[in-house]
Structure P
Amino acid sequence: MAEVPAATTAVFKIDLARVLSNWHVLNRQVRPAFAAAVIKANAYGMGADEVGSVLARAGCRLFFVARLDEAVRLRQVLKPLNLTPQPMIAVLDGYVAGHAGDYQGHGLMPVISSIEQLREWVSENDPSLHHRAILHFDTGMNRIGLSLTDSAEVCLYSQSMLDPWWGLISHLANDEDPTDPWVILQKQRFDSLLPQIPHQRASLAASSGIGLGHGYHYDFVRPGLGLYGLYPIALEGKTLPLQPALSVYGRVMQCRTVDAGAAVGYGATEVMEDGGRVAVIGLGYADFFPRSLDLNQPLTVKLAGYQVRPIGRVSMDLMTLDISQVPPDRVKAGDWAEVVGDDNSVMAIATAASTSPYEVLTRLGSRAYRHRVQP
């Protein structure tokens, strides 16, 4: 554990060297396509400024964020790097009417997802810039995107443009099984759009979709969670060598003995029938660990070389570990428990909390100390 402030009780170790390595792995594996980087929601809690800078220096040429203010901030971070050319930044929210100056001044591309956005983009921007946008068609997810029936009007706009659209994309609702009928249908619908809409580049796959095979990679892929190596991606039968880039630690605040038959935590949800010992660590749901955790799931935390079980309900600032099987002289206040690491995954926590790793990551609290490992 690196040196941290004395008052710190929770630490997020973010390994930017591993993020960089993961991007290189994905970028190589999808050739001749290339890997963009989706760093919305503060790079899934990892830090968009830091992740964006590391990947841009390494040659990542396209970033996706969700909000316009995220994109402006990212450009302000990347511009001083004096890269030539500057990486492209795409705004998944699309075009915000009345903000043409922000898109032009910061070199941003809207990901246009409605016919209304398309009309506003065309009416408020110079014809020489119309093609600098990505069109997002909904091919079956029914979340956001131009409808397939909008393609006729899109084609009319395309006829008057000086250049083809910068990009054409869609998003898969299920991107893990290439035999899934919905996956096949979405690909067929996407393929049907390609000859209709003049475009320079096409993209369908996000992180998991990379594993569907090269037929789903088109010109570029859009990994987000995959950059952080937090779940396996297999391509052509081989698991890609992605490394988890996040570790989470909680400081032991107190060790105590629990009498036989006594309950632990709010609501007395768990009783130690035979008694035992517990360690309380300074990390709770305000920092990272979900309160909705199902402690009947096989979930452990690493402490003093032992895998120990969380016990009782997670509090805002604290969680409790059962250390009954750990020799008393091995654990004391001030020690660190590894909540997430190579042996304890975000996926396991998400499963135990009946949620997704995306939600767990984007809830990384702001008060924890962030230790970033540079490449």
Structure Q
Amino acid sequence: MIGARKASAMFFGAMMFLSLLFPTSYVVESPGLVINVMGQEDDRPIIDFSNSSIFQSNTRLYMTTVSSSGDPQLGAFSWQVAAGLLMDGYQVIPVRLLYPEETSVQVHEKTAKQMLNSQETAAVMGVEKAGYHVTMKLTISGCEKGSEADEKLQAGDHIISLSYNGKAKKIDSFAALNVFLSSVPVGKEVEITYMRGDEERKDTITTLSFSPNTVGYARAGSRLGISVNTEDVQMPLEVNFHLGDIGGPSAGLMLSIGVYDYLTQGSLGETQKIAGTGTISLSGEVGAIGGIKHKMQGAKNEGARYFIAPALNCDDVVGNVPSGLSVYAVHTLDQAIYTVRSIGRQDVTGLLTCEMVVNKSK
């Protein structure tokens, strides 16, 4: 009888152990790799300028990532889910909440493309902010429905120049478009010169205002009610990135700052260890990302004292900042560069915090 009970207990224990090895329908997220973009990977600089002359920097700028156990086709194992429920800094999420209709291959392809696009944009933005001229062809990809642009322009039109108040500007980059429109008030007529096929055309478009985003921030200046694609980007120097198999768009901000730091004299943040996250666009705006709680914890674990967060993520930042970590919010790359410089000078008065962002948006 005792032997039978012992055998039953052993069998039950074995079944319990085996059950921990079964996959589930959940993904477990936790702090991932934290990488100094001013450092090296496999004896190569993470930000590589080939043979171009650059300045050295003592600032450590960390991009942050999220580690994920499980994927769209095979969730995390039961033991990983159990550990995730018990450990601080871990989060258990249903697979289909993260990946509603995607396969593992699709997710990998998407995140790889996001990282490539992020790197290309970061290179352009960092180089431009350092004072170099980057050129590109801007082609209209769409117009805001019901806008004046929608009546006169169409997808495929190539923008040549803009003119307002007697002053014309050649539009040979996204930066040129942004700078020009930043000084044009809302409701003013702008003359646009563009190519439609082989024909050069001119039209006037009345400028529109920018709508505030979810935290109440709106860009200065005006817009035309168009979206554009960029082609034939010509850089004055070559920039490459060596980040292995990391995917997603969220490294864009820190890579942009790193490129800028290498191309300008001195150490932007002096000797500080500054982490951060955020997407970056050709307009210089910093976009929201996922997993910011894990990224802040990863930064703290790495020894960073400061963290730069997208203002659009501030709702998830407030109340979740690890002790000893100071977090500052940014809407744009210009603000991020100013924030890093201010941290280096140890003068953080006036920097934007997530508490300020959340309070303003209420």
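Every number in this text was worked out from the coordinates using simple rules, so none of it is lab data. Computed from a predicted model, the values in this text were never measured in an experiment. Cβ atoms are built from the backbone, for glycine too; each structure is taken alone.
Quick check for you: by mean count of other Cβ atoms within 10 Å over residues 123-130, which of P, Q is greatest? Before the final figure, lay out the partial values.
Details: P: 13.0; Q: 22.4.
Biggest value here belongs to Q.
Matching task: -9500 is the computed value of helix-only ellipticity at 222 nm (-39500 (n - 2.57) for each DSSP H run of 4 or more, over all residues; to 500). Pick the structure from P, Q. Walk me through the intermediate numbers first.
Values: P: -7000; Q: -9500.
Only one of P, Q returns -9500 for helix-only ellipticity at 222 nm (-39500 (n - 2.57) for each DSSP H run of 4 or more, over all residues; to 500), namely Q.
If we compute mean count of other Cβ atoms within 10 Å over residues 91-98 for structures P, Q, which one ends up with the highest value?
Details: P: 19.9; Q: 15.6.
Ranking P, Q on mean count of other Cβ atoms within 10 Å over residues 91-98, first place is P.
Assign the value 0.40, calculated as FRET efficiency 1/(1 + (r/R0)^6) of positions 219 and 307 (r between Cβ atoms, R0 = 41 Å, to 0.05), to the correct structure from P, Q.
On the way: P: 0.40; Q: 0.95.
Among P, Q, the structure yielding 0.40 for FRET efficiency 1/(1 + (r/R0)^6) of positions 219 and 307 (r between Cβ atoms, R0 = 41 Å, to 0.05) is P.
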